[in-house]
Structure P
Amino acid sequence: MARVPYFDKDDLPPEHQDLLARGINLHRALVNSPNGTRAFSTLGRFIRFESKLDPRLRELAILQVGWLARSPYEWSHHVKIGYDFGVTDDDIRALIDESAGRTSSLEPLARTVLKAAREMTADGKLSKATWDTLSRDLDNECLTDLVITIGFYNAVVRVLASLEIDVEDSYMPYLERFPLPQG
């Protein structure tokens, strides 16, 4: 159970009801701070709809963060969203292998994007070697968008964990298909 109340659209004054256009539990909890939700959502919308980064690579980076954080909410939501943007079951299995230090059949750029997400999550920054490898395939705008994406989703998983946001029933099948590691 979340540490703050979940609100529905009807619980909010009219000027904040738009914040629950997507009535997912994360948003239902965040609206305890309507202005905070607006700020949070602005960056999330940019990442999803305006970033120049390839959407499949974006979703792989987000999934890597969710996997490393063992965030059931983030992982389940972005397995589903990833499917919408071209992530396959083979990609997800490859991410799991890469996370465990095993090589996978992913193309080199995707493998390096996952490495970037692992480095930023564990070390707080990208190594020079990873940056240099990424810069062979990504221009400065896409590199910046990747760093923004990984940084934002490292914040998201901490918000989810700290507020103890519950995974909606409709997302549970994604956790069952690809369970997070224990421990």
Structure Q
Amino acid sequence: MIISAGKQETFPFATPIGVGLIESAINLTRIALFDKPDFLVFVGSAGSYGNYKIFDIVESVTASNIELSLWQNFSYTPLDNVLRVDNIKVNSNVIVNSSNYISTNQELCKNFTKNGIDIENMEFYSVLQVAKEFDIPCMGIFIVTNYCDQSAHKDFIANHSEAMDKLVVYLEKKKLIVPCGTM
């Protein structure tokens, strides 16, 4: 099953699960309880902390849930804030950070790359958490739409449409979806 956040990231081949950590966790749990898929592929956009360029496509099976306040020593968590599913092989060690907030402070974001975290997507951590709980093999495929800096939202809007088109072509090439217009 291919899933996406929804709202701006809807596809005819993907089931939308909601934006952010909470909506995606609730809706994906509902799916897992009532019609458990054999496999999950989460597709969507991501912001880059600097190592990936606009329109790069990244695959991952690892996510973190780290808020910027951690890098300022304003917070801590007793939870394990890095999660990896090992039930699928992906040729990538990319860690995707998830938060209900989009990072815009370039200086603080350098801490992510120093700690091996390359991109951010609002939903992926909760997707992996639910997949792990229900023992569903899972991976994420992301396309970079913006850098995590002060122009993040403006760049996301400017690049989003082209990025989604490029993501669809990538999914077709990987044979995860059938090219439009063919049967």
Structure R
Amino acid sequence: MAKLAVLASGNGSNFQALADAIIADGRHSVVLLACDKAEAYALERAKNLGVPTVLVSYKGRPRPEAEAQLHDALTAAGADIVALAGFMRILSANFVHQWAGRLVNVHPSILPAWPGAHAIERAYEAGEPELGVTVHYVDAGMDTGPIIGQVRVPRGQTLDDTEALIHKAEHSLYPRLVLELLNRV
């Protein structure tokens, strides 16, 4: 049985999708949700699922100190794979190196197009006829790691419609690919 840890900063819908899929599958476990914001709804989702949590605040402290706490929590939980699910922090090259090959992210675009924040909005406003979702390994760059899988999503009638389609695709693709990674551990 492999162990997944998830890093999140906000609502936690991707965390929920991952946890639901892993619980339903029954072969692996979600051992930790690490969050950098005390007000993040992801913490409530974890509590409802019985997943242990840790709050790793970056406020008023150097990033290496916060990342050391994060690394220690992931190690103590025995995480085999670490999935970023709306974790709105840039991780240092040192942290990424420590988790190389075991650190994955979901991004709401067909990378390499539209890396970084607000990808859906930027792609929609640029008139892209087709958007999508990418799951990739995390490296020291901004959404530049090796791609694990992608799915294309047609443009919706409105930005809100498009965002809903993208999130639906994320909630399908990400759990499927993370389960595949866990099965290889």
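Just so it is clear, none of the values below were taken in a lab; they were calculated from the coordinates. Please read all numbers here as calculations on a predicted model, not as lab measurements. Cβ atoms are built from the backbone, for glycine too; each structure is taken alone.
General remarks:
- Given -19000 for helix-only ellipticity at 222 nm (-39500 (n - 2.57) for each DSSP H run of 4 or more, over all residues; to 500), calculated: source structure among P, Q, R: P
- Read-out FRET efficiency 1/(1 + (r/R0)^6) of positions 141 and 157 (r between Cβ atoms, R0 = 25 Å, to 0.05), computed value 0.15, structure in P, Q, R: R
- Identity of the structure behind 15.8, 46 (criterion: Rg and Dmax of the Cα atoms in Å, calculated), options P, Q, R: R
- Looking at distance in nm of label points 7 Å out along Cα→Cβ at positions 21 and 45 over structures P, Q, R, structure Q comes out largest.
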